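Read-outs: derived from the displayed coordinates by stated rules, not from any lab. Remember, it's a predicted structure, so these values are computed and weren't measured experimentally.
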Structure P
Amino acid sequence: MMSRIGKKPILILKDVEVKIDGQKVIIKGPMGELSREVRPEINVEIKSDAILVSPKINSGNTNAFWGLERALLQNMIIGVKQGFEKKLELQGVGYKAKLEGENLMLQVGFSHPVEIKKPKDIDFKVEKNIITISGIDKTKVGQMAAKIKKVKPPDRYKGKGIRYLGEYVPKKAGKTAASASSSGES
């Protein structure tokens, strides 16, 4: 069996430098440097201006990791060239986000503000009620966005909370009061 994603070559973009040292792949670009230890059953090589990923042994697990490793290397190249970002939106009366130094402070309906410390490879930006998380590592950007959203996930009844920009949160109907005629009194 072949991996449809794994067999595609990864084009090395302009201004991006790739080095392979055994199973370690180091990718440098204008925005920074990322490195990754590739699984031992996967082979990585550079041919002309592309990275080729192939399995060393043919087994079911190896084919799954073949596509995964190729996708992760592709994300590293895009990350060092242009970076990744996620946007979160605050919805609710009095819900605010602001930067204090490099840390993010959230006021989302608790009695105290919630502080989120800035990791070294992630940047925060706040404009009105939108928080932008950016960095060169797609995984870390996504995990930080999920961590911030987890502070106050969107409420299913009123829609208040932190959500991804443009995310649709279906609202549930609240409980309705029973009318006096259906209470059984006559």
Structure Q
Amino acid sequence: MSKYLLISGSPRKGNTDFILSKVYDSIKEEKELILLRNHDIKHCKGCLVCHDKPECVIKDDMDKIRDKILNSNVLIVGTPNYFGNITGLMKDFVDRLHPFYKAESLKNKKLILIMVGGGEIEGLKKYLNETMYGFVKYLKLDLIGSYCFKGLYFNDVKQNLDSDKEINKIIEKIKEISL
């Protein structure tokens, strides 16, 4: 049985949270949704202490979140697109996962990426793949899907019929994992 951890890098309750909530509701196994905006996550200092031992010197909510990541089988990470990049919340989160790098603690953990933005879908896919490339590569995650949605204003994704099709693709991918 898989354990799913869904993580939202959105600073507001909008399109990204809408998608993650729909996906969350579809999962019949153990699951948790983390909204990064509700947690105290400080910036990485770049001290590299975690490069030599798999722990961080900064004491904040990332300690608990890292434990939840270790105890999950599948990560589903969603972020809005801000100027062709992930949000600051998501960037801080990704940077603070460096303790897993040398220890290879996340090697082969399944990952689904989601990005929402006001631009064209092809551009969003490019930005998502480029901005999350190092995250996937250096943590040796098993990227099993990346999905992009067009949505700038609060209810854009909810009102777009094509969004339902893309959300259903994510749900089908999850069902494949659960088999």
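Details
- Which of P, Q yields 1.18 [Rg/Rh (Cα atoms, Kirkwood Rh), for residues 18-105 alone, calculated]: P
- For 54 (percent of Cα pairs over 14 Å apart, for residues 98-137 alone, calculated) the corresponding structure among P, Q: Q
- Origin of the value 26, where relative contact order in percent (Cα under 8 Å, 6 or more apart) was derived from one of P, Q: Q
- Source structure of the calculated read-out (helix-only ellipticity at 222 nm (-39500 (n - 2.57) for each DSSP H run of 4 or more, over all residues; to 500), -6500) within P, Q: P.
- Here Cα Rg over 2.2 N^0.38 Å, for residues 90-169 alone was derived from just one of the structures P, Q, and that gives 1.23; the source is Q.
- Looking across P, Q, the calculation of Rg and Dmax of the Cα atoms in Å that yields 15.6, 48 traces back to Q.
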